[in-house]
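Alright, structures below, take your time with them.
Rule-based calculations on the coordinates, nothing more; no lab input. Bear in mind that the values here come from a model prediction, so they are computed numbers and not experimental data. Cβ atoms are built from the backbone, for glycine too; each structure is taken alone.
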Structure 1
Amino acid sequence: MYVPTTKPLTSKLLRQTIYTLLTYYPIINHWVIGRSRMGSPVYALTIGHGEKHVLINAAHHANEWITSVIAMKFLEDCASSAKSEHEWINRTTLHIVPMVNPDGVDLVTGGLNNSHAAYRKARLMAGEEPFPDGWKANIAGVDLNSNYPASWEQAKHDKFERGYTKPGPRDYVGMFPLCEPETAAMAAYTMAKKFVYTVSLHTQGEVIYWQYQDYSPPGAEELAKRLSAAAGYALEDVPDVSSHAGYRDWFIETFNRPGFTVECGLGENPLPLSDFESIYKKTAPLLWEVI
């Protein structure tokens, strides 16, 4: 198998892995849907040709980069299964954005040299937060999963009350919704594809969040229960301090379709790669449910 699961997946290694998979699995297609603050590509990969378009995205948060490994490993498993099992291929077009936040991931994983000006600036922004392990934001200090339009003003109010009023390692909502190129790319791609539902991979907690405010997308509760049963992850309500301006919030509000945040694994971020096999064993059956 070609997806590395024993070393950190930097943006450079992700790019190499994508092109390796394209060589061995021509059934996979890829696009660059945008560029990060530092110009790294934000990739979308697709497999299948069914009418049901589903999105799995990973690594909105830098120190949750292990979710990129999960997404890429699942893509490889899907490509491998396509050789013998064609039913889902005809039913579904699976879209995977494996690394929404490549600059932040590089900061945490060592893909960005510690002598780089952006690294030094981030270290100053981090303040007393553990660095780089405590970094969730993009390289500009914006928490990408707090930068979507769904009740963004409320998110700003809540985060500012807790002291997150400027760029930093976490919870800063940005100057305005979709002000970051990474979130703008995700929103544009989502608007173009109009997914039936979406799954956002995060860490940690082994829980699934599936509701947003009073929205009740058709089929959402039933699918949430299936995902919960497949992974053994509990269904929970989003904590109030994190309940606005996320990708899932925006997707549900915009389309009134099911959107899920899956908090993989247990422990303190960033979760170690030594946990990967146990995390993937639980998460993969959940991902198979969505296609």
Structure 2
Amino acid sequence: MANTKDLRSRIASVKNTQQTTRAMKMVSAAKLRRAQHAIVNARPYAHKLRSVISLVATTQAGQHPFLMKHENPQSILFVVLTSDRGLCGSFNSSVLRFADKYVKEAKTKYAKVDVFCLGRRAGDFFKKRGVEPVEVVTNLVKDIEYSLALNLSDRLLRWYTEGEYQEIRIVYNEFKSALSQIVMNETILPVQSEDSGEEVGADVLFEPGPELILDQLLRKHFAIQIYRCMQESIASEHGARMNAMESATKNAGEMIKNLSLTLNKIRQAAITTELIEITSGAEALNS
């Protein structure tokens, strides 16, 4: 059984850990509010842009290369979004398990399967399993700007246009609430157009022309989707870390309670032993 000195040391150590996890929870909560505000503002624009693309695409009969699907694609790229750091519960593991399973299945169907990692955790995960990522982009939380998404989208579009890949998918955590994040697997190229329920009338004029407008809209849409997915992932990361730190704080409190109870039992046992020894000595003297 541990002595009182060891127990007091452990209690002090757990209290320090509890203070750290409580502070990390507060920091994550503050960051989550900002990230949640950003993603709530980004979603309507991204969804409306897709409906506008679908509306304009009706005049082109789906002839734009970003809209045309390959019947039997032979090359596919997976963009996997994780965090750079841990201490965020199952945020990374859920995405990585899903992506790893999907990549293994894809290798049996496609001639070429590559992985593009956004986040250090994804890069380390695939490297340990013998899969060398095309590239690993880090510091998303610090560098989350539209310019970064635009740069990434330009490179992905160039690879797709040059025929390097015939399909590009993105795997990420979609933010639902601070307590809920859902792993999503979306095809971002070719762009999935949707039925807007509207038709472009014959009297509608396009300037400079529907072909160029559709091309610009599709490039804009792709960059916005990359940016939205990054925002979704970052908001999910902060929510998962906040919950993980809250659980860690509660567990530390329970551990402190149990250790304090054990310490009190040892002290009471020691006091009882001393009282017995004193009483036994007094009775020995009287006899």
Task: Structure responsible for -11500, with helix-only ellipticity at 222 nm (-39500 (n - 2.57) for each DSSP H run of 4 or more, over all residues; to 500) calculated and labels 1, 2 on offer - done: 1
Open item on the list: To test your reading of the models, identify which of 1, 2 gives 21 for relative contact order in percent (Cα under 8 Å, 6 or more apart) when calculated.
Closed with: 1
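A value of 35, 23, 16 was derived for Cα extents along the principal axes in Å, for residues 8-55 alone; which structure in 1, 2 was it taken from?
1
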- [ ] Assuming 1.00 is FRET efficiency 1/(1 + (r/R0)^6) of positions 40 and 176 (r between Cβ atoms, R0 = 25 Å, to 0.05) as calculated from a single structure, say which of 1, 2 it is.
- [x] 2
TODO: Tell me which of 1, 2 gives 3.8 when you compute distance in nm of label points 7 Å out along Cα→Cβ at positions 64 and 120.
DONE: 2
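Out of 1, 2, choose the structure whose coordinates give FRET efficiency 1/(1 + (r/R0)^6) of positions 88 and 264 (r between Cβ atoms, R0 = 30 Å, to 0.05) equal to 0.85 when calculated.
Computed on structure 1.
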- [ ] Can you spot which of 1, 2 the value 14.2, 41 was calculated from, given it is Rg and Dmax of the Cα atoms in Å, for residues 104-191 alone?
- [x] 2
- [ ] Check the numbers for distance in nm of label points 7 Å out along Cα→Cβ at positions 48 and 208 across 1, 2 and tell me which is largest.
- [x] 2
Open item on the list: If Cα extents along the principal axes in Å is calculated from each of 1, 2, which structure is the one that comes out at 52, 44, 34?
Closed with: 1
